[in-house]
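Colleague: Following are the structures in question.
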Structure 1
Amino acid sequence: MNAVTRIFAVAALAVAANAVFAADKLAIRQPAAAVAKTASYITTKDGVQLYYKDWGPRNGPVVTFSHGWPLSSDSWESQMIFLASKGYRVIAHDRRGHGRSSQPWEGNDMDHYADDLATVINTLGVKDVTLVGFSTGGGEVARYIGRYGTSRVKKAALVSAVPPLMLKTDKNPGGLPIEVFDGIRKGELENRSQLYLDIASGPFFGFNRPGAKVSQGSIQSFWAQGMQGGHKSTYDSIAAFSATDFTEDLKRFDVPTLVVHGDDDQIVPIDASGRASAKLIKNAKLIVYAGAPHGLADTHKDRLNNDLLAFIRE
C-alpha cells in the first residue's frame, strides 16, 4: 500500500456540509466577454488562454464536460466521441493551469474556474446546455450554476464529484481531515510525478483492490495529463477542490440533475459527496455504481456513456 492509498484509507466517509457564501457570491453574474477566440483557444478577460475541443455537429444538442484534477479535457474523450457519434455537439476545455491552457500564477480557484466555464459557453454562444462535471469538474459545474444560474443550462450531471464539501470542519465533522490534503500537497511539492503515478496506480482506478485488472495505459494517461498541467496551478487546485463549500450552489440547481458515483470511491467517498449532493439538489437522480472506483469514466465507461445518453434524451 503506497503513501497516497494510506492517506485516503484512513479518511472518514461522511459529510454534512453547511457553510454559506457571502452575499456577493450568491448574485447571478453575467459571463465575462472573451477577448479573443480561435479554433482551439479562447482568451478570457484576464488574459488566460483556454484550450478547448468542440466536436460533433454544430447544430446538435450541446453537452459540456468539466474535468477532474490534475487532468485535462482528454480525460473525457470516451464520453465525447460516443455522444458526438450520436449527434451531440460536445465541448470541453482544459481548466486554467491544466493541460494546454495557460498557467496563471493566480486565480486557481473555483470562482475563476466557474467564470472560465461561463466564458467558454458565452463565447461559443451555446444554449440549452447539459453540463457534465467529474470530480473537481463537478465543483466547477456547481459553482457555475451558483454564480450564473441556469438560463443557458438544460440539465446537469455530477460524476464522482467533490460537492458539497470534502474538508472536515467544526460544522462538517464527517469530512476528510486536513491531513489528507496536506499529504497530497506534500507529495505535489516533493515529487508530483511520483504522486500522480501513485494515485493512478492505486486508489483512482481502484487498481489497489484485490483482483483488479490493472491498465498501464490508464496509469500513463493520468500521469501524462497531470504532468502537462502547471505545478503552481495543480498545487493551488488541491485547496480549490477540497476546501470549497458548494452547499449553497447545489441548492440553486433548478434543472434535472443526474448524480453518478461509485460506492468504492477511495478518493471522494460517496457518503461525503454523491449521496449528500443528491439530498441537497431538488429532484436529483442518484445512480450508484456498485464496486466502482473514482475513475469510473474509464473503468465503467460503457455504462456511464449509456447512462449519460439516456439522461440527456429524457
Structure 2
Amino acid sequence: MTPAPLPKVVTRHRDGQIHAYVVDSDAHGTLAPATVYRPLAGDEVVASVVRRDLERVVYTTLNKVVCLTRAGDLGWASDFEPHSDVRHGHRPGCALSLDGRTVWVYRPDAMAGRAGGDQWVVHDAETGVILARRELETVGHGAFHFVHPVDGSIYLDIGEGQDGSVIVRGAAVGPDSEPEFVPFPWSDRCLIDLAPSGRQFMTVDHNQTDVAFHTHPDGDVLFTLPVEAFGYDPDACFVEWSGGYLTDETAVVTLGGESEDEEEWFRHHLVDVRTGTVGGEFTVDVSNPYALMPLGDGSWLTDSAEGHPVRWSGAPQPFSPRS
C-alpha cells in the first residue's frame, strides 16, 4: 500500500535568499513562499534543504555546510577543509533524512582541488557533529540526493561529466550504529526518481539511449525501454535525464532531439510501470525538458516566469498504449 504523501518543502534561490514553499494537498497554482531565509553574510548558496516544520534550513556553499534557524540564528556550520579557491566545476549538495535527524552532504572534493577523492558526510541535524563519513571513489562535479519515502535510505547520484554517473545508497542499520553505504555496479546510469511507494526507481542511460526501472533496494532491472519503444529514430532522438513518477503506477519519460531545421524539441511520454507499456504523450507547457517535476501523487511542478513553483494536477488520464 502506498503511504500517504507527506507535505513537501521545495526551495528556490532568488535575490540572495532561500525561498521555501510548502507543497501539500491544498496547494495548487502559483505557490507563495511559506518563509524566506537569509544566508550568512557573504555566503553564496549552492544547494539548500528545509525541514518540514520550516524551523531549520541547511545549505551548502563551495566551502561549507550551514544550518540556520527560522529566525536566522546560526545553528551550526562545518567547513570543508582545506579551503578551495576553485570557483567552477564542483557543487556540494545536501539532504535531510526522512526523520529530519541527520544531514547528508556530498562533497566533490576532487574537482575542488582538495586532497583525496569525493566524500559523503552524515551530520547530526541538531548539532552538526559528524556521525559518518564515506570516502567515494569518484571525481564528481555535483550530485543529487533522493530520500526513500518508506525506509529512509538515501540515494546519491554523482555526476562525473563525460565519465558517467555513479549511484550509491546509504542506509541506517540501527539507532546507535553508522550507516552502511552500498554502491550500485554501474557507472553509466543516472538516477531520475524513486517511486512514491519506494518499491522501485527509474534511471536513464548516461548515453541517453534508454530508460530502465529497477527494484529497491537491490537495483534489479524490471524492464528497459530504448528510444525505439517510444516510436522515435535512435539516430535522431535520445532520452533526457529528466521525468519521474507521476503516480506509483505511471512514470513520465522525456524524449528529445533536433529537427531538420536544427531546432531542439522534447516531448513527455507516459509509461505504465506495472507492465512496461508505453502510453501516449503527456502535454505540459514548459520551456525546457528539465522544468517538469512530477510529485508522485498525480500532480507536478513547473516554474512561473518570476521563478516561483507552480503546482498542477488533472483528472486521471486513461492509459492509451502506443499502437
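Colleague: I have 1.02 for Rg/Rh (Cα atoms, Kirkwood Rh), for residues 104-271 alone, calculated from one of the structures 1, 2. Which structure is it?
Modeller: Details: 1: 0.97; 2: 1.02.
Label of the originating structure: 2.
Colleague: Shifting gears a bit: For structures 1, 2, calculate mean count of other Cβ atoms within 10 Å over residues 48-55 and state which one comes out highest.
Modeller: Working: 1: 20.4; 2: 16.9.
Evaluating mean count of other Cβ atoms within 10 Å over residues 48-55 on every structure, the highest lands on 1.
Colleague: Identify the structure, out of 1, 2, from whose coordinates mean count of other Cβ atoms within 10 Å over residues 72-79 was calculated to give 20.9.
Modeller: This value belongs to structure 1.
Colleague: Same structure, new question: Computing mean count of other Cβ atoms within 10 Å over residues 112-119 for each of 1, 2, which one ends up highest?
Modeller: Values: 1: 24.0; 2: 16.4.
Top value of mean count of other Cβ atoms within 10 Å over residues 112-119 goes to structure 1.
Colleague: Suppose relative contact order in percent (Cα under 8 Å, 6 or more apart) works out to 24; of 1, 2, which structure was it derived from?
Modeller: Values: 1: 24; 2: 10.
Derived from the structure labelled 1.
Colleague: If helix-only ellipticity at 222 nm (-39500 (n - 2.57) for each DSSP H run of 4 or more, over all residues; to 500) is calculated from each of 1, 2, which structure is the one that comes out at -12000? Mind dumping the intermediate values first?
Modeller: On the way: 1: -12000; 2: 0.
Label of the source structure: 1.
Colleague: Follow-up question, since we're still on this one. Could you tell me which structure in 1, 2 was used to calculate mean count of other Cβ atoms within 10 Å over residues 40-47 as 16.6? Working shown, then result.
Modeller: Working: 1: 16.6; 2: 14.1.
That value comes from structure 1.
Colleague: Could you tell me which structure in 1, 2 was used to calculate Rg/Rh (Cα atoms, Kirkwood Rh) as 0.95? Please report the intermediate quantities before stating the final value.
Modeller: Numbers: 1: 0.93; 2: 0.95.
Structure 2 accounts for this read-out.
Bear in mind that the values in this text are calculations on the coordinates, not laboratory data. Bear in mind the structure is a predicted one, so any value in this text is a computation, not a measurement. Cβ atoms are built from the backbone, for glycine too; each structure is taken alone.
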